[in-house]
Structure P
Amino acid sequence: MNALLADLINNTEIPVADRFAQIEAEYKAIKDLYEAVKEEALTACMDACGPTDTKSTVDGDRYTLKFSLTDTATFSAKKAKEFLTDEQIAKCMEGGTRRNLKADPKATFKIMK
């Protein structure tokens, strides 16, 4: 963990709203970087697979990527509608609540670095 994040997490003198917003900004930046590098890694692994292979590895200096293709099954509401009525599908739905949190800046400010 970098020093900025450690300070934000541990410094309770900074208001929680400010800590949350800063950490959220850092999280979004690293998430975008992660997704880009993940796509690059998946491409390298798929390129390393033979035409009929379902597994491959790609070596780095310190790590080895292990890749495999696996079969999956997902629920398709579109397909379910071919067999069930909307009323039957509605009876299968479960309600709930979700906690949402968003940090809105009070004024224009510069992200701390």
Structure Q
Amino acid sequence: MYLKSTTEVSFNDTKKTTKTVLMTGKIEEIYMKVGSKETKIVYKFEDVDGVIYEHSYYILTDERRDELFPLVKDALPNIDEVGEAAYDLAMYYEGFKVEMAEEFEELTIEDIEIIKE
């Protein structure tokens, strides 16, 4: 599973050149420590040519998760049909769409689709 923009974004791929291309985003790891109220999400943004824009992580706090849930809940699958693991992954990716839209000013949540592999 990964994200793909349907609108091109521009970024500096070198000190002197700018590239305009579709962007992808992939969650690589999700670290949830019980009782910590934080989840560390390791991700990678790269363009469709495979050039890495950013490889980093962000901390998703319980407060931020509670803020995002109303924005993504309608897009989530039925947990009884897909199971808890698939539901959780879908929830993280729906939230990751918000993070990707915040990273690239050209994008809105509607400009990003979830691709299931």
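For FRET efficiency 1/(1 + (r/R0)^6) of positions 54 and 78 (r between Cβ atoms, R0 = 30 Å, to 0.05), which of P, Q scores largest? Top value of FRET efficiency 1/(1 + (r/R0)^6) of positions 54 and 78 (r between Cβ atoms, R0 = 30 Å, to 0.05) goes to structure P. Comparing FRET efficiency 1/(1 + (r/R0)^6) of positions 6 and 46 (r between Cβ atoms, R0 = 35 Å, to 0.05) across structures P, Q, the highest figure comes from Q. In this comparison of P, Q, the computed figure -9000 for helix-only ellipticity at 222 nm (-39500 (n - 2.57) for each DSSP H run of 4 or more, over all residues; to 500) is attributed to Q.
Between structures P, Q, the calculation of distance in nm of label points 7 Å out along Cα→Cβ at positions 62 and 94 yields its largest number for P. Consider the structures P, Q: one of them gives 112 for volume of the Cα convex hull per residue in Å³ as calculated from the coordinates. Say which. Only one of P, Q returns 112 for volume of the Cα convex hull per residue in Å³, namely Q. Among candidates P, Q, the computation of relative contact order in percent (Cα under 8 Å, 6 or more apart) that gave 20 used structure P. Between structures P, Q, the calculation of mean count of other Cβ atoms within 10 Å over residues 22-29 yields its largest number for Q. Computed over structures P, Q, mean count of other Cβ atoms within 10 Å over residues 38-45 reaches its largest value in Q.
Each value in this text was obtained by applying a stated rule to the coordinates, not by laboratory testing. Note that the structure is a prediction, hence the values are computed from the model and not measured. Cβ atoms are built from the backbone, for glycine too; each structure is taken alone.
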